[in-house]
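Enquirer: Input: structures, listed below.
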Structure 1
Amino acid sequence: MTQLPTRSANPFPTLASATLRPAGSSTTARVLLVLGGAAFVALCAQISIPLQPVPITLQSLAVLLVGAALGARKGAAALTTYLAAGAVGLPVFAGGGHFLVSAKTGGLTPTFGYLIGFILAAGLVGWLCQRFGADRTPWGTALAMLAGNIVIYAAGLPVLAALFGLSGQALLTAGLTPFLIGDALKLALAAALLPGAWALLRRR
């Protein structure tokens, strides 16, 4: 009896696995990729404009790039590692910040919801890239990055509203509208970087 070939749930390899193949499949390589992704996000978090209550950083761009490059599982693992590093006191957050709890109030920091959204966004973007090859084209990359950004705000804004008692326009002014222009620029940059990286890989 002829056995039909099974179709992979994620038919598109990640940029990291395609670049490092076959070495990228080893346990050591996977661990290093996760740690490297977390370190990359931490580095980009230090490039920030100290806006209150939520700073403007390159962090979200790094989150989405890590998700796209590593895939859903390793991308989410990298961001979980990043948050764990901050939770134990390492200065990995924007402006060298650390901890997920405010020392002044004893409650959650204003960025807590966004940080949780980072894990979800990295996982979603990674899934879109692995399942549909979203990072192969500029438009696909842009749509994946847009979906990731929506997830970040969907997680961040409710926490910000609860902490500060904000709603409506006041909430959007504090946690959304200051970031839209920057998000558009980051999206355009990612839409150029990821398909460009794939084009270079194919030539190699």
Structure 2
Amino acid sequence: MAFPSFMEILDFIGTFAFAISGIRLASAKQFDLFGAYVVGVVTAIGGGTLRDLMLGVTPIWMTNPMYLICSGIALVWVIVFGKRIINHQVTFFIFDTIGLALFTVVGVEKTLAMGFPLWVAVIMGTITGAAGGVFRDVFINEIPLIFRKEIYALACIIGGLCYGLCGWLGIGSVINECISGACVFLVRILAVKYHLGLPILKGEDE
């Protein structure tokens, strides 16, 4: 059995992190084990599935069961650590941000590897990173985080552009992946810490 590539490792870590974020929110809303697992799976594979369908390829979780297994491990993790995960908002934020960063990089690189231009790769990276969170929030009856004031999808776009810039500068793929993922993570952290966000569109009567 071949050892997984660095990109596959990033993908699995991102799957675990996003599944944790989804299961944590489902647990806080008192979902049962099956419901929490479903939310975790959708959070973890939703963005990648939408990306793959748009790119015309078979969703990766249909050819590799590790994504469903990673989500199951995430469920066990939440059960074991219980309230230390469920009741801490910082825990959700950290895992969600890690998943966002890693999945953005995975989406950009996979799209470029299929021969699409950078602008398409940035869009696909953003979908990979952000769409799972949208599905998660819909499932738990929350306004999707991507539509709130916080910078979320914009962090993915910046990370995707960073990947393209690093590639143009001739930086190696592994270092590029690390830099671009760190860029998404840092932008998201700074946006929340300093309350940065895009202007709110107001109606005529406001």
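Every read-out reported here was derived from the displayed coordinates using simple, explicitly stated rules and does not represent laboratory data. Values in this document were obtained by computation on a predicted structure and should not be read as measured data. Cβ atoms are built from the backbone, for glycine too; each structure is taken alone.
Enquirer: Between 1, 2, which one scores greatest on distance in nm of label points 7 Å out along Cα→Cβ at positions 147 and 179?
Expert: Max of distance in nm of label points 7 Å out along Cα→Cβ at positions 147 and 179: 2.
Enquirer: Match the computed value -25000 of helix-only ellipticity at 222 nm (-39500 (n - 2.57) for each DSSP H run of 4 or more, over all residues; to 500) to one of the structures 1, 2, and report its label.
Expert: Working: 1: -22000; 2: -25000.
This value belongs to structure 2.
Enquirer: Using distance in nm of label points 7 Å out along Cα→Cβ at positions 19 and 163 for the comparison, can you identify which of 1, 2 gives the largest number?
Expert: Structure 1 comes out on top.
Enquirer: 1, 2: which one has mean count of other Cβ atoms within 10 Å over residues 35-42, as calculated, at 20.4?
Expert: Values: 1: 20.4; 2: 23.2.
Label of the originating structure: 1.
Enquirer: Moving on. Can you rank 1, 2 by distance in nm of label points 7 Å out along Cα→Cβ at positions 11 and 51 and just name the one with the largest value?
Expert: Of structures 1, 2, the maximum of distance in nm of label points 7 Å out along Cα→Cβ at positions 11 and 51 occurs in 1.
Enquirer: The value 65, 37, 33 for Cα extents along the principal axes in Å was derived from one model only; which of 1, 2 is it? Show your work: numbers first, answer last.
Expert: Numbers: 1: 65, 37, 33; 2: 60, 48, 29.
This value belongs to structure 1.
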